[in-house]
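Following are the structures in question.
Readers should treat all values here as calculations from the given coordinates under stated rules, not as data from a laboratory. The model shown is predicted, which means the values in this text are computed figures rather than measured ones. Cβ atoms are built from the backbone, for glycine too; each structure is taken alone.
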Structure I
Amino acid sequence: MAIEKDGRISIWIGKTPKNISDYYNYFDQEKHGENCGLCQDLKITWYDEDKFSPFYSETELTASEIFNEIPFIECFEEEINKDCKTLKIDQANACFCLLDFDAELTPGKIFNDIAFIGAYNYDTQALNELIN
């Protein structure tokens with residue numbers, strides 16, 4: 001089950017053999033509406049694209065390099081690093097995140113060739129204090 005939930009970010013990371021066009025097609029609500037791949041896999045009819053953050057690289061990166069593409073990573077970097085090690089994810093070329101969304105899924109479940117890592121808490125106010 002997946003629900004909107006303020007202060008949670010759901011994250012998927014992994015290696016996809018797809019080219020960039022095929023990778024992003026999976027998320028294309030404008031083209032596919034509620035039949036987009038992500039909507040189908042999460043059993044939802046829509047997601048807020050303003051709270052969606054996809055990333056794709058043509059080359060493999062370390063998990064740490066992929067972390068740089070994840071919003072609010074500073075709030076849960078130690079936890080997600082541990083979870084990636086548990087799932088044996090040390091190299092990746094893609095990730096996507098849904099902010100204010102709690103994908104209540106089993107870690108390791110595959111979406112668009114990449115694994116669900118987990119849902120994490122983030123706090124924009126605390127993050128602003130860390131940065132300033």
Structure II
Amino acid sequence: MVSKMEAIMMIATFDTLKYFERLTTAGVPEAQAKAQVEVIREVIEDRLATKRDFKELEAAIKRDMKELEVAVKRDMKELESRLETKIKELEASLKHDMKELELRITTRFGAMIGAAVAILAALIAFIK
């Protein structure tokens with residue numbers, strides 16, 4: 001049994017002259033043999049990929065990959081820029097929240113010290 005690759009290689013190396021001679025030797029009129037050879041040659045050329053086809057495909061794939069690479073880099077830069085903006089916003093919000101917390105802690109601590117001083121003053125007055 002012939003493998004698919006072997007069949008492709010046999011078709012790719014099809015000898016049209018030899019086929020023509022075999023047909024005419026078998027009694028097929030030359031015009032008919034020539035027509036059969038041309039049909040088979042056209043089918044082979046239309047159905048099988050050539051080196052040129054592969055090179056064109058390779059060039060198209062490389063071009064598509066380059067376009068994709070450019071698009072991905074552009075998207076990454078845009079994402080990086082958006083992330084930097086969000087980080088700066090978060091930093092500003094965090095600084096603001098820390099300042100508020102610092103103020104609240106200072107106010108409470110001041111109130112606690114004031115209360116402690118008042119209690120101490122009341123104790124001292126009570127002891128005397």
- Query: For FRET efficiency 1/(1 + (r/R0)^6) of positions 39 and 95 (r between Cβ atoms, R0 = 30 Å, to 0.05), which of the structures I, II scores highest?
  - Reply: I
- Which of I, II yields 25, 21, 16 [Cα extents along the principal axes in Å, for residues 79-118 alone, calculated]: I
- Note on the structure: Value 1.4, calculated as distance in nm of label points 7 Å out along Cα→Cβ at positions 71 and 111 from one of I, II, is from structure I
- Item | Per Rg/Rh (Cα atoms, Kirkwood Rh), the highest-valued of structures I, II | II
- Label whose coordinates, when distance in nm of label points 7 Å out along Cα→Cβ at positions 23 and 103 is calculated, return 9.7 (choices I, II): II
- With helix-only ellipticity at 222 nm (-39500 (n - 2.57) for each DSSP H run of 4 or more, over all residues; to 500) derived from the coordinates and found to be -32000, which of I, II does the value describe? II
- The value -1.17 for log10 I(q)/I(0) by the Debye sum over Cα atoms at q = 0.35 Å⁻¹, for residues 47-86 alone, derived from one of I, II, belongs to structure I
